[in-house]
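*Asks:* What follows is a set of structures for review.
Every read-out reported here was derived from the displayed coordinates using simple, explicitly stated rules and does not represent laboratory data. A quick note: this is a predicted structure, and the numbers were derived from the prediction, not measured. Cβ atoms are built from the backbone, for glycine too; each structure is taken alone.
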Structure 1
Amino acid sequence: MKPIRLADAVELIPEGASLMIGGFMGVGTPERVIDELVRQGKRELTIIANDTAMPGRGIGKLIDAELVRKVVASHIGLNPVTQKQMIEQRITVDLVPQGTLIERIRSGGFGLGGVLTPTGVGTVVEEGKQKIEVDGRSYLLETALRADFALIGAFLSDYLGNLTYALTAQNFNPVMAMAADKTIVTAEHVVPVGFIPPDHVVTPAPLVDYVIANG
């Protein structure tokens, strides 16, 4: 793990990059990184996330700034700007059932090719997907998801990059940290090694490439 300045971390992200962004309606989303992406004007981004939050919050800021080319998410219902851009065909939105989404990300982190799920069988969701029968039941093969970068919001990070999360922020961040080529973390508190009890570490340091220095 390398400590890094916020601006330098975002400089590493090229235009057109794919980003997994943690959080659930903005809770656990690394807001400082989002703000810096907007400031630097990184365009043509593919965002993989649970949702696009709402205007002016979290991922919604990237949508507001029209920096996003594609969204892969479980819902966009609370962001009318995302809906408008989708209807006007300015962005592509791939809606994925929430359970399927997290398992596709987990598959990417575990080195698997995908996951078999009955969700969507017999609906428009199955169009273009491989259907596999197991013990007389039909499943869809949902392929694994990975990204160029995972942008993670943690509660605590030590100087090595061991992470813990608070409450809802734990829903997507830990899995996404495993499923990207590079993981960039912002933490509410950066603490000395040993401050976090080993059994409280959720994301271990080897999965973290950069922790953004506070201040």
Structure 2
Amino acid sequence: MSTFEPPAETLADVVVVDYGLGNLRSATRGLERAGAAVEITDDPEAFAEADGVVLPGVGAFREGMENAGPLREALTDHAAAGHPLFGICLGMQMLLTTSEEADHEGEGEVTGLDLVPGTNVRFEVDRKVPHMGWNELEVTRDHPIVEGIDGEYAYFVHSYYAAPDDPDAVVATADYGVDFPAVVANEAGNVFGTQFHPEKSGETGLKILRNFVEYCAER
């Protein structure tokens, strides 16, 4: 039985970015349960009017950046203005500068949004890759997005993980033969991402999404 109680009223207006990749409907349902009024759009003008923007994503780094290329300026402007930007899975990896994935696939270097400087690296562990399934979260520093989730479990599906240049960008970790960042954030705190899928992570995921919506409402 769910212990999560949706708010009685809408707390914030949120845009989910539609760039051709991502679990848009399930992310939207989760955000709505968390108290957001959600618009799914690829219209950059909508970003400026929203309380917060969610960049979801499933797939390859190169394809993600190519699809989102026309929206790069709008996304970076949104972040530079101090507004909340939340990347999920591939969307989190796109917040970084580069990824080994393109090189691994023989596609050359691809530049990410560079909002959390660093690169995405492939798991080099004696375990099955991709890392798929539930894993425990360890919060390593305070941030509104991780309030109340230390020691909880979230659902992951990925072969690459973020390696930020600044260790302080790591907000929470998980272990898969190596401690890897499960949540990252920029220095200002308004740009952040989860390597796991909140929309697939049950009560823990709903708590993350509620934290995001409340953070948007307070900005």
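*Asks:* Distance in nm of label points 7 Å out along Cα→Cβ at positions 50 and 82 was computed and gave 1.2; which structure, 1, 2, did it come from?
*Replies:* It traces back to 1.
*Asks:* If distance in nm of label points 7 Å out along Cα→Cβ at positions 98 and 194 computes to 4.1, which of 1, 2 did it come from?
*Replies:* 1
*Asks:* As an exercise: mean projected area of the Cα convex hull in nm², calculated from one structure in 1, 2, equals 12.4. Which structure is it?
*Replies:* 1
*Asks:* Just checking, which of 1, 2 has the largest value of mean count of other Cβ atoms within 10 Å over residues 130-137?
*Replies:* 2
*Asks:* Another question about this same structure. When distance in nm of label points 7 Å out along Cα→Cβ at positions 18 and 146 is calculated, the result is 0.9; to which of the structures 1, 2 does this value belong? If you can, show how the numbers build up before the last one.
*Replies:* Working: 1: 0.9; 2: 3.4.
The value was obtained from structure 1.
*Asks:* Another question, then. Using the calculated result -7500 for helix-only ellipticity at 222 nm (-39500 (n - 2.57) for each DSSP H run of 4 or more, over all residues; to 500), pick out the matching structure from 1, 2. Present the calculation step by step, with values, prior to reporting the outcome.
*Replies:* Details: 1: -5500; 2: -7500.
Comparing all candidates, it corresponds to 2.
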